[in-house]
Structure P
Amino acid sequence: MSVQPILSVRDVTVRFGGVVAVKNASFDLMPGEVLGLIGPNGAGKTTLLNVVSALIRPQEGSLAFEGETITGLKPHVIARKGVARTFQVVQPFKNLTVMQNVEVGAMFCARDRGKSQIRALAVDALQKVGLTAKADALPSQLTLSERKRLEMARALSTEPRLLLLDEVMAGLNHTEIDRIIGLIREINRDGLSIIVVEHVMKAIMAVCDRIVVLRFGEKIADGTPEEVTNDPHVISAYLGERFVRRQAASAGAA
């Protein structure tokens, strides 16, 4: 019996006036898979995440989540079906504690759960991202890395089956990036399917089973990290020869 994709994106096109942000994009995401979405600035990566999370409705194409068509549904409906996301610009509720911020996420998708169940979801999410000790702090007291992890905790508290991560490593140092890489691996081991939009190629190579490359809104490659990073079109459009030389040097040193 063949395994059904958890997410299917078919021929999605998004236009903003006369600008085509995404053009005929198609891909499948399998259960438990980590998919990287990469490309130059303006390639349509975040726009495509916005389509999946229903913040933007495509002019053409369709989407299915767990075999059910979700094209045209509202964002809160998509979230309650099991799709959660983070955003490039982290914007926690400034006057709520870290714990309360995560509880808001848990309450949003809680439906008939009681207060104790909501608290349990929040506690579990904070533990997963390593912020238990900061539960009573305000967001202003957190570092950028901690605020990024708070954003992830809010998403995880909704108990998603698909998690969309939009540049959660942007602006972090090497140590902080390594911690986020470890966190993504850990939550993926629990069976969570993940789409990662990221410019940090170290992270993309470390966590992704497969990579889709966009350029000017069009998909130009889809394959394993090794296949994609050796694709001449991807090297020309995004990675550059310098990246290839660094990868070769790293492989030789290993």
Structure Q
Amino acid sequence: MTQSESIIQLKGVDICFYVQENGFISLKDFVLNIGKYSFLKKQFVLQNINLDIKKGESIALLGKNGSGKSTLLRTLSGIIEPEKGQINIHGKVAPLLGLGVGLEHELSGIENIKLSCALMGMTQYETKQLMPEIIEFSELGDAIHWQVKRYSTGMMSRLSFSIAIMKQPEILLIDEVLSVGDIGFQHKCLKKVSDIKEAGATIIFVSHNFAEAQNMCSKAALVNNGTITHYGDINEIGPIYHQLFEN
């Protein structure tokens, strides 16, 4: 695949959730009203999303809380199925979607590494080869043998990040996780993401820190009220993004 070819395409994508429209105070109330009300209401989170992302591009998803940025990232990772539309992804995806996402809390750090590598399609040999590098990058020390449920928020973030980025991903999805942990580890993560970007990976990044997004990404998609209202050079999208918080 050349740099000019699309690695991610979304065409007319709608994403919705189903929420309870009418509440009931008792089981009797529920039974007596079966057929009288619609229990679930379709609530659209994103509508008519169209994106064409080229290999090697770095895209920031910008918008207010609740605009649908994280939902879009989860859809690209395969966690959420769209209600309508078409999604084409050509490449291996490494999602960093939030604290502890993808970790089994009853398992140890070591066991989570093995499980995650297996789910990414890696062989036992590949996992064994990468294991020391993952452990070293995480800086967890002996805590790598603890159950993840004993981890602090920063420790979970370290483990999640270390697992996701050690096998050079073609597409890296990042949702705010770089803001967790001490300053030293944050800088270490940003340096690693920069190296992955330089190696030709495509990056989609969600952050409320515009300076951080501007430093990492060359383009931006502005998500507002469930739609992408603007898409282009991040320096041109920036002033429009900031206007959202002035109204």
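Any read-out appearing in this document is the output of simple, stated calculations on the displayed coordinates, not a laboratory observation. Not measured: the values here are computed from a predicted model. Cβ atoms are built from the backbone, for glycine too; each structure is taken alone.
Quick notes on this structure:
- Label whose coordinates, when Kirkwood radius over Cα pairs in Å, for residues 66-169 alone is calculated, return 13.9 (choices P, Q): P
- For 12.8 (Kirkwood radius over Cα pairs in Å, for residues 154-225 alone, calculated) the corresponding structure among P, Q: Q
- Which entry (P, Q) yields the derived value 0.55 for FRET efficiency 1/(1 + (r/R0)^6) of positions 42 and 114 (r between Cβ atoms, R0 = 41 Å, to 0.05): Q
- Read-out distance in nm of label points 7 Å out along Cα→Cβ at positions 18 and 218, computed value 4.3, structure in P, Q: Q
- Structure from which 19.7 was derived, Kirkwood radius over Cα pairs in Å, options P, Q: Q
- For mean count of other Cβ atoms within 10 Å over residues 58-65 computed as 17.5, the structure of P, Q it came from: P
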